[in-house]
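Take a look at the structures below.
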Structure I
Amino acid sequence: MKYRGKTALITGSGTGIGKAIATAFVREGASVIILGRRREPLEETAGMLREIATGNGSGAAVTVFSGVDVSDEKGVVDMFDSIREAGITIHYIINNAGVSGPVTCFPNASMSDFAGTVAIHLTGTFWISACGLSCMERGGKIITISTFFTEERPLEQRPYRFRGPYTASQGAKNRLAEAMSWELVEDGVISIATNPGPVHSDRIYKTVYPKAAAEFMRVGGFEALDPVQVESACADILPLLGEDDSTVQAGLDSAAAKIPDVDDTRGVLERLLQKIQSIAEKVQRNTSHMIADRQFLSQDQVATTVLNLCDDSISDIVNGKVIPGDRVFYPVRPHMAAAAPPSEADYSSGCVVIVLGSDAEADARSAAALASHITSLGGRVVLLAPNTTEPAASDLIKDLHVHRTDVGDAEQVCRWLRTASEKMGPVLAVVHMTGDVPDGSPLIKTGRQEWDAMVARFINTPAVVAQESLEYFVPGGGSDPRKFAGAKGRVMIVGPGLPRGRKVSGAQRARAEVFRGALRPFATTINQELADVLKSDARVFAVLPGSVSGGDPDPTGVADVLDYLMSASAPRSGEVIFCPDESR
């Protein structure tokens, strides 16, 4: 009964890890608030929790909010309004809600699904935490569950192939947990993240592993099926895994009827399903072999971790930390580098498209400097700029070939890439400059409109630009990944930079790192897919200006990286993230 008299709010708590955490809290005497999008599992879980509370005599209450999407602005506000009106004080917020997101190579990922994944994992964590503060007192704890695939080691990133949206949002979520710890000190609220690593769950066995296996099959086609047919067939046959034989046979018959003009379609699909199951099981085995005892954690073990982190003495020690509970020895290449080596680049055979993600004067100055460098080496530059730009910024870019557009609109980006190619020659590279994270109030006190604008600018828009650029370099490569083999192209995402000044606070750095933390695993994951899976020379790189010492970034650093990426000595699968202003 350690938590008797306390109240914990757990997102995504109708099933899985969230349900296990809610159960552990009630067993320790705590009241719980459980929420999620589906009513039926929540009501079933609530009944089970009430039986536990009755059995242990704790008097714990179980409050249910069904139909709540953690990313929905009004739904979350209304929920916390109801909690305040009921006079409930929340002692622990557990950010657990999550989705798998698209499990496919990034060029084939739906951008609406990409944004939706970021909305659940990152914005949901932010919005639940920000709104939940109104129901918390000093001593409150915010525990965020994230993934080990985006947690950083020195000079390393852990890519997670086919999971670009997931890694981007989870990487930012880790850094958000750290930023909140800085920003909530005066409120007496602690923020901690934990990365449980592989956990026994239906999601990983029935969704993630099978979909990843299916994507391996789609990349090259399977027997007589082309990638489009494989993808269509997998939508019908993946749900058959784990079902009884009669259900499997009927499902295969139904799926085969949808694919005409293929000999022995039924047999092909049966072999495809068997192959997918075999690959999924191999992925599971390979992962377990990177763990000392070869065991994934149970959901109850994750719940134990969360409750321990809520302990006052332990949380005081690890406030602001991301606790690596994964236990996985995951060997990776070093993906990070400082300044690029001097390189000779020739831009005379085409043009470079620079996408300016901000209307700020400093960002326009950076774009103008890069454009000047490219033209000095014989290249031509097309600048895509926001529809509204500050007068001072407009003056800096007035001599460039500028098009005003919505840089986050995929159709417009695609159209301007084609236009640039027709008017200025082949597009050799696309450089997306996000600009810096604006100064302002603490992130946790940021309004929802401002938050959404930052997520769009620093995560979703770079993803849109990167995907449309890859489509330009490899037309039709999303639906037919075989076209990527040997194809060339360079995409470089620049920014945001670290804050500048002689006395930069930890809170300022943490604010910028939330969005830098999205781009690092995103770029690493996409490049692993391009290099190792698609056997392509097309690449998406990240360049992160600024230094931990707070010095002004050197504009030549970005140009040097671009020269390097365009040169014959460009990295094929090693360096992916460049920090040109850092010395180590």
Structure II
Amino acid sequence: MASTVPTPHLFANVLARVHAICNALVSEGVLPAGIDLSRVVVEPTKDASHGDMASNAAMVLAKEAKAKPRDLADAIAAKLREDDLVTSVDVAGPGFINLTLKSSAWADALRAVLRDGASYGRSAVGAGEKVNVEYVSANPTGPMHVGHCRGAVFGDALASLLDCAGYDVTREYYINDAGAQVDVLARSAHLRYREALGEAIGDIPEGLYPGDYLVPVGQALVAEYGAALNQMPEDKWLPITRAKAISMMMEMIKGDLAALNISHGVFFSERSLIAGSTDMVGATIDFLRAKGDVYEGRLPPPKGKPIDDYEDREQTLFRATAYGDDVDRPLLKSDGGYTYFASDIAYHKTKFDRGFLNMVDVWGADHGGYIKRVQAAIKAVTAGKAELDVKIVQLVKLLRNGEPVKMSKRSGDFVTLREVVDEVGSDAVRFMMLFRKNDAVLDFDLAKVIEQSKDNPVFYVQYGHARGHSIFRNAREMLADLPLETEARIAYLQDAVMERLDDIAELGLMRQLALYPRMIESAATAHEPHRIAFYLYDLASEFHALWTRGRDMPHLRFIITNDAELTKARLALVQSVVSVLASGLAVLGVTAPDEMR
């Protein structure tokens, strides 16, 4: 059975050794007592010719130590050369420390992959810290479109990544059910209600939602109320219709998300901020006013780019500039209602009140200008105790063979998420939405993402996993006792002689596998799940390349008929690749097939 407690990974091991050396230099008086080692890192070298790993220790400690970086690097390097894990150490440039490890280090790292099994790569770096990831939060006015899809996949993968790194993650959806758009939704649904009663409604009027997804809402209203709503004035039927439409739209949205294997733990209603027993928006404004962060005043006319919420009048303002924003922000509209921003402050305060000091919001590309004010508000309502990281997801250009895809008839003016998932599958959608950094525009070609070629990253990675299982099936002709069940096979391979793996391509693959736990930690810390997709593609590429070398050079094949020991070692390497591919794909929410046809 694989261990449930991950072994400290190789990079963490070497970093601990560098820290120990720095502490020894403290005792020798080379470094001052209490020196901060938190910025010291050990990372892969950018160029393999420079060694296996590099450390910035001398560069980041020199100023506090009042030493020249190069001299300090020489002192650290001298002690590293005595380490039993290290073959050689070089000091480069102004003080970078490059080290090359003994081949036994990579064999031991491979044993760690097998020993940890499914837990390999999982980390405790998050230390159980609570983190709230809010994503999707699409207005409940219709089915999700392909633009929502990218934020949904990004947020879900980030939540899984943070969980893998040891954080206590809450997945949250903020339902925007209190703005003017839901009244438009209600009027659009009421039109479909009249249609369901047999009335000819003609063309959908400008300003209402034209998609036929509201037809079932109208039919449901007829089934529940008959013609009664038609006898009511608008102020009576509108809240009834609005509630029904929102409820049915949210069920539709949850179904769309389920098609992508996405579910949220919390659905928070914007309307609940003002519709409950306590007006939380008003209470938040009063809280900020008591702190001196709300005042009555006038905003100066905007310079350059217009400010969309600017009004030349005396109004209630949040002192956002005291917390890093460019201008103070209105909290009340001219009609006395709350601004959207005021509701947003109250909503984020509820997150803090629920114990979240670490918050991540995933927003669309059109919300970039809104970041500073919300971050300023969170500083104010949490006394600087909480942090908000806003991740912007850029637009998705939907193509088919390079040509833009036409709009959906069902939605009226956009391509729905469900249509895309139904055409190419959840795996292709999820992987390709993550195979580009979130803040870069993404071209999503429906024809390309189902190609069976190296140019299709999701196929290439999944095929790597399937190829590994194909090798196991073939190996049973030589090793009849090789189990096909994963846990049993891992146990069977534990005593493989990893030192037999000495080809340059095998060692390269072992180095790539050793990198995985550190990559998980760095990707989680940076809130960048795309790093997982990039890593998996690189790992699969190296694995496929090694397989190809074996086809051209028989002595490098995974199965050597007259050398059971070497075959077992190579199968251990294959198993490690399969395990890491499956682990990374699980973080991305993509399946890892054992066979592909």
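Where a number appears in this text, it was derived from the coordinates with a stated rule and is not lab data. Owing to the predicted nature of the structure, the values given are computational and were not obtained by experimental measurement. Cβ atoms are built from the backbone, for glycine too; each structure is taken alone.
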Mean count of other Cβ atoms within 10 Å over residues 136-143 - structure with the largest value, from I, II: II
Using the calculated result -13500 for helix-only ellipticity at 222 nm (-39500 (n - 2.57) for each DSSP H run of 4 or more, over all residues; to 500), pick out the matching structure from I, II. I
Could you tell me which structure in I, II was used to calculate mean count of other Cβ atoms within 10 Å over residues 376-383 as 21.0? II
If we compute mean count of other Cβ atoms within 10 Å over residues 56-63 for structures I, II, which one ends up with the highest value? II
Suppose semi-axes √(5λ) of the Cα gyration tensor in Å works out to 51, 35, 19; of I, II, which structure was it derived from? II
At a computed 12.1, 35 (Rg and Dmax of the Cα atoms in Å, for residues 8-63 alone), which of I, II: II
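Can you say which of I, II returns 17.0 when Kirkwood radius over Cα pairs in Å, for residues 328-479 alone is computed?
I
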